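Below you'll find a set of structures to go through.
Coordinate-derived values only; no laboratory data. Worth saying up front: this structure is predicted, and the values here are computed from it rather than measured. Cβ atoms are built from the backbone, for glycine too; each structure is taken alone.
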Structure P
Amino acid sequence: MKTFLESNLSNSIFVDTNVIVDALTNRDYDYKPSQYLLRYISTGVIKACISSKQITDIYYILRKYVSDEIKKKEFIDHLFNIFYVLPLLPSYAKKSLNSPINDYEDAVIEKTAKIHSIKCLVTNNVKDFEKSDLLILTPEQFLTINMLK
């Protein structure tokens, strides 16, 4: 398991829940970029982060798509292996109440990224983060930029 305590995360990305769920469930009509992003992250080329709250959210959402309990737990275990899982402290949640981002869950994700000095958030719902001052990219945009380097 990767721990945020052992790493400087300022050059990391924060990945929104929808990217992971789309990749694992083929939920969105354009899920391939999300799958490619997870594969890219699993190579270790880029440090990628999610919050501990997202882990439980993803498990809950997977119940709708995956009936096999062992398979769900394997998916979650894989997330612990490829992502730095950041804690969701009460102070992050409280500070998120004052965010210009309307959706509270999105505000918490953005605040968690900012507190850990992460400057890029990857999501399939860019419009949800229009009021953020983070760099907001889709999986396809992120992969395109990184393949050009």
Structure Q
Amino acid sequence: MTETMSLVVGVGASRGVPVDEVHQLVVRTLREAGLSVDGVVALATVDTKAAEPGVIGTAERLGVPLVTYGAERLARVPVENPSPAALRAVGTGSVAEAAALADGGELLVPKRRSAPVGRPPGATCAIARRVSHTSRTTAEIRPQAT
């Protein structure tokens, strides 16, 4: 059995946040943690943010699928940094951390905020490692009936 590591980046975003802000936050956070963009297998967020251009554009730039979860599901995920603001805005105390952890795994980087100049942060991200075990087996070859 082999172990493969894959990274899920959870993202929270304010309405109208620019794609550059979200993308730069994700790339900077990965780099600062010593993680590779190539290890990212999904960008995850709450379903109410699925149409945000900044979130969609970041998934496209990373070349990964955008995975969304309902607020009820995210609210059941235990997180290190719950946010009363997120709870008021989308109905769950965490978006970035909970979305990163929604399918299981280990939180590698807790929630980080973007740092735009001259205005409040418009995006958050957190990174989780999802470990999947892949069993390597030899395929059985059977002769075809003629």
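Below, the figures for the structure above:
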{"read-out": "Cα Rg over 2.2 N^0.38 Å, for residues 30-117 alone from the coordinates reads 1.06; which among P, Q", "value": "Q"}
{"read-out": "Distance in nm of label points 7 Å out along Cα→Cβ at positions 38 and 110 - structure with the largest value, from P, Q", "value": "Q"}
{"read-out": "Answer label among P, Q for the case where helix-only ellipticity at 222 nm (-39500 (n - 2.57) for each DSSP H run of 4 or more, over all residues; to 500), calculated from the coordinates, equals -15500", "value": "P"}
{"read-out": "Distance in nm of label points 7 Å out along Cα→Cβ at positions 70 and 102 - structure with the largest value, from P, Q", "value": "P"}
{"read-out": "For Rg and Dmax of the Cα atoms in Å computed as 17.5, 75, the structure of P, Q it came from", "value": "Q"}
{"read-out": "Highest-scoring label, criterion being Cα Rg over 2.2 N^0.38 Å, for residues 14-77 alone, among P, Q", "value": "Q"}
{"read-out": "Structure from which 34 was derived, relative contact order in percent (Cα under 8 Å, 6 or more apart), options P, Q", "value": "Q"}
